[in-house]
Structure I
Amino acid sequence: MVVTTHQPIFLPWPGFFYKALCADVMVLLDQVQFPLGRSWLTRNRLKSDQGELWLRVPVWKRGKGKQIIAEVTICEESFWRRKHLCSIRQQYAHAPYLEEHLPALEAIYGRGQQRLCAFNLDLIRYLWQALGLSTRLLLQSELGVSGSGTALLVAICRALQADTYVTLPMVEKYLDLDAFAAAGLAVRFARFRPPVYPQLWGDFRYNLSVLDLLLTCGPKSLAIIKRGQATFS
C-alpha cells in the first residue's frame, strides 16, 4: 500500500491532488501544529482581471498560543464568506463550468463551520469528488496517531500497514530517510510538473488553486493534472 500525507490546506493546488493520484491513501494532518506565520491553510490564489486573486480565511490567533490545526477557529467578524463568493462569481463569470460548481461552493460557504479544518475539509472533499479521485482520504485524527516529523509519517504508514510513502522532492530535506528504511518503508519522490491549461484573464499563472482549473476545464481537469508527468526517484 502506498500512503501520502498533507496538511488540510485551503483550496489546494493541482500538485496536492497529484500526490493523491500517486497513492492508495492520503492522510490529512489535522493534529499537527498550526503555523504561526502565513500558510496555505488560510489562503490561496485564483485569478482576476488584475492578476492573482488572493482569498484568505480569517482565523483567531491572538492569545491562542500554539494550536493544532484541528483546533483553529474561524473569525467571523468580517463578511469574508460573502466576499469570497462575490469574487468567484465576478472573476469567473465567463468560465465555462462556473454554474456547474457554484451551487456546491455556496452551500459549503453557507454551512457556517466554526473550525478552519472543517471548512477546508468540506472544500477538499468536494474538489476530490468533482475531479473524480478514487484515492481514499483519511484524517490523522481518525488513525489515532500522533507525533511530529518523520516519526509521525512512519506511524501513519504503520497504522495503515503501508509499504511505501510518496511525497514531493521539496520536502526531502526534512525527512529522515534512515528512519523510513529502519521501519521497512520505501520512500518515493513524485516529481510533478504543473500543467498548462486554458485560463481566463491573460498570461498563464502557475500553481493556482485547482478551483481555477475546475471552473475553466471542467471534466477534463483530472486528465490535465495527470499531464504533470511525474517521474519517481
Structure II
Amino acid sequence: MTLPIEKLEEWFLVDRVSNPCPYLPDRVSSLLYLDGRPIGRGYRELMDGGYRRSGPLVYRTDCADCRACQVIRIPIEGFRRSKSQRRTWNRGQRLFTVRIEPPSTTDEKIAMYGRYLRAHHGRLDREVTEDEYRFFFEHTSLGRDTREVQFYANDRLVGVSLVDRLGDALSSVYFFNDPDVRAYSPGTYSALVEIELARQWGMRYYYLGYYVAGCGAMEYKARFRPCEIRTPGDLDWISL
C-alpha cells in the first residue's frame, strides 16, 4: 500500500457509526468504516493502525476521548502454551476434528450463530438472515486468503472460525460455537489451533483483534504469551 491512511480514509469512507460501547460501561463507541475492496491486501498495514475487517468493510475505533482499544498480536516464534492452555489443547485434540475450507453459508451455520449470540451475548431479538450471515462471514476483499476453520465433534459441526492470511500475519476475524461445547473452552482452543496454522504457514504474527484493559471479555487474549500491544497512533509495540 502506497497511499497514506489519511487518504484512504478520505477516499473510501463508507460510514461513521456510534453506539453504546460493548467493552466499557457508560461510554460511547464510535467506528469509522471504509470500503475494503479497493484496499485489498493493503489491509495488512491498516491492521497495525487499529483496523479490523467486517465482511467487505474495514473499520477502526474513532472515539474522541478514549484510546482503550489496543491492537494485540502474538509473535509466533516465541509463543509457548501455558499449563492451562496445554490442558485445553490436549482435550481439544481428543474431542475435535479441524477442517479448513473456503467460507460458505449454510442453514446449519446460521442456526448455530444465532444460538451462540443468544447464549454468549444475551441478545438477538430476531433470527439471523441468510443475507446478514453471508455479508459478514462470506464476503471478503481478500479472496482465497480468507479461510474458514471448522470444528467438528463426532462429525457434527460445533464451531466456525474465520481467519485472514496476510503475508507474515494470520488475523482472527471471528469465532462462534455451539453452546453445547462451551465447557470445553472452544474459544481458547480455536485460538491455539490458529496459532499452529500460522506456524505451519510460516507466518510471524497472529492477530487477535482488540485488547481492552479492564474488560473481562478481553482478558483471555493477554494469556497468550508472549504478546504485544499497540495503541493506534503510537509507533511502538509494547510487550506484555
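When Cα Rg over 2.2 N^0.38 Å, for residues 13-132 alone is computed for each of I, II, which one produces 1.33? Present the calculation step by step, with values, prior to reporting the outcome.
Numbers: I: 1.12; II: 1.33.
Here the read-out was taken from II.
Tell me which of I, II gives 1.7 when you compute distance in nm of label points 7 Å out along Cα→Cβ at positions 85 and 205. Display every interim value, and only then the final one.
Numbers: I: 2.2; II: 1.7.
Traced to structure II.
Name the one structure among I, II that mean count of other Cβ atoms within 10 Å over residues 45-52 of 19.4 was derived from.
Values: I: 15.0; II: 19.4.
Going through each structure in turn, the value belongs to II.
With relative contact order in percent (Cα under 8 Å, 6 or more apart) computed per structure, which member of I, II shows the largest figure? It would help to have the intermediate numbers written out before the result.
Working: I: 29; II: 24.
Comparing I, II by relative contact order in percent (Cα under 8 Å, 6 or more apart), the maximum is at I.
Assuming 0.65 is FRET efficiency 1/(1 + (r/R0)^6) of positions 69 and 173 (r between Cβ atoms, R0 = 25 Å, to 0.05) as calculated from a single structure, say which of I, II it is. All intermediate terms of the calculation are to be shown ahead of the outcome.
Numbers: I: 0.65; II: 0.95.
Answer for the origin of the read-out: I.
Quick check on the output: -7500 is helix-only ellipticity at 222 nm (-39500 (n - 2.57) for each DSSP H run of 4 or more, over all residues; to 500), derived from one of I, II. Which one produced it? Please list the in-between numbers first.
Working: I: -10000; II: -7500.
Structure II accounts for this read-out.
None of the figures in this text is laboratory data; all of them are computed from the coordinates on show. Keep in mind it's a predicted model, so treat the numbers as computed, not measured. Cβ atoms are built from the backbone, for glycine too; each structure is taken alone.
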